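*Asks:* For reference, the structures are reproduced in the following blocks.
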Structure I
């Protein structure tokens, strides 16, 4: 997904709460869809102090450079990082480190980074378990992994997977991490002159169960993405396989089911004629009335 305006603003929001410093690793090289003037304007609006002692260089992608868009190096140094590194499978991106993230990382990278940023790259990796292990091994104790932002619903063929927020809500705490922030985002995709400039980006702070009534077709036509920030605490790892929280809460402590005695024949349940058709019509009417979402955390 790169770094459009909403992701830049979410990063600045994170940086206000937990300031950035030290060494950053990007999964892939970030395509920044902002000029210096645009970044500075949003920083002023959001109350974020950019570093001004950074060299302003343009994107490694020629089309974006022609539009004045910033390089990933300039962007992340302006947010407060001292060193900016990247990893990628392909040499064409000129990454700092070239290797396959489906495989264990080189030993020399273990614990090297203060922040590891996944700008939507995770869904392109087939081996999700190894990818999360790599994320955990890359970041130092007290450091952060930021998923900003991984495609969720309505992103067919963007990657191998579409990730639900419950994955992050269940996985990180089960492995001893502190989940700092978890947002579910809906946006309107728009590309203009080679830049990704979504006009609307709404975010809701996720908590288990808040979207249960919207599980099936409840979010309309807009694509969704997940923003997550997790801090590595002492003793944290990534070897524990979580149980999905909604089912754990449903079944833990429940009494074993007792089978009903067998019967010779089973009769269909009685119902009023046309009951199913009425239920379908009522469901369509509810959808015409709009989606019932919880209070919004922010618009970016």
Structure II
């Protein structure tokens, strides 16, 4: 009998994405933040943002945590200060506020909504400046300080990406792709083996960072017949082959030329990794970069 992995915490109400030190962050707020991310990325880079709401939420947690501290400290931003900081923000990003307003309207928001984003950024900036201006903080590394704040905080994440919600605990969808040698490879070829299915691209910095971890897993768990399979997103052999050679990757690399496998597995951001057990059941979906400190725990779900 297949046993699904433990479910994430049940939200106190279905409209919550997260709760940080008792402060609710709703799905509607997450949708708004995701729209901000997409609009800004399009304006600054000229291309679409390849990440999902889960990526936005994970990136936002430290900011929400510090903003909560700023609010507790009574830090506020006046309307005049907010107007000035909206202009400063546009100047730093080298964009026009009118262009940002037009881009936001594509997602159902306006510059008025964006003021929430800028006001929060100002509160966080002021709180950090106030905190680190204290002589008692001399020599304290801001990253270490933030890590300590996170460790002490009560952070509950309720949001699940579509892939996490729909695929965790279910049978891994079938696919047939082509490997580096031009030979067809299907998921069925790995039947009876635990599989790490990693979606990646050469331009993805976190993908490159985690590749040695995937290679190490392949090397260290040969006795358990672990299959590590990298599925490249819509790139040509001229990009993929030198990358594989440079990093010394020996596990299977497959081409998803048309992006069909990415769509089937509901991949909205790279890297995304699926841990599949010997029965073909997805036991964990890792959205974002893998890390050494939890790799063995994740492998334990499928070995």
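We did not get these values from a lab; they are worked out from the coordinates using the rules stated. Values in this document were obtained by computation on a predicted structure and should not be read as measured data. Cβ atoms are built from the backbone, for glycine too; each structure is taken alone.
*Asks:* With helix-only ellipticity at 222 nm (-39500 (n - 2.57) for each DSSP H run of 4 or more, over all residues; to 500) coming out at -15000, pick the structure among I, II it was computed from.
*Replies:* Attributed to the structure labelled II.
*Asks:* Quick one: distance in nm of label points 7 Å out along Cα→Cβ at positions 159 and 255 came out at 3.5 when computed from one of I, II, so which one is it?
*Replies:* II
*Asks:* Tell me which of I, II gives 3.2 when you compute distance in nm of label points 7 Å out along Cα→Cβ at positions 135 and 199.
*Replies:* Label of the source structure: I.
*Asks:* One of I, II was used to calculate relative contact order in percent (Cα under 8 Å, 6 or more apart), giving 20; which?
*Replies:* Of the structures listed, the value fits II.
*Asks:* Let me ask another. Looking at structures I, II, which one was mean count of other Cβ atoms within 10 Å over residues 15-22 calculated from, given that it came out as 14.2?
*Replies:* I
*Asks:* I, II: which one has Kirkwood radius over Cα pairs in Å, for residues 39-118 alone, as calculated, at 14.2?
*Replies:* Of the structures listed, the value fits II.
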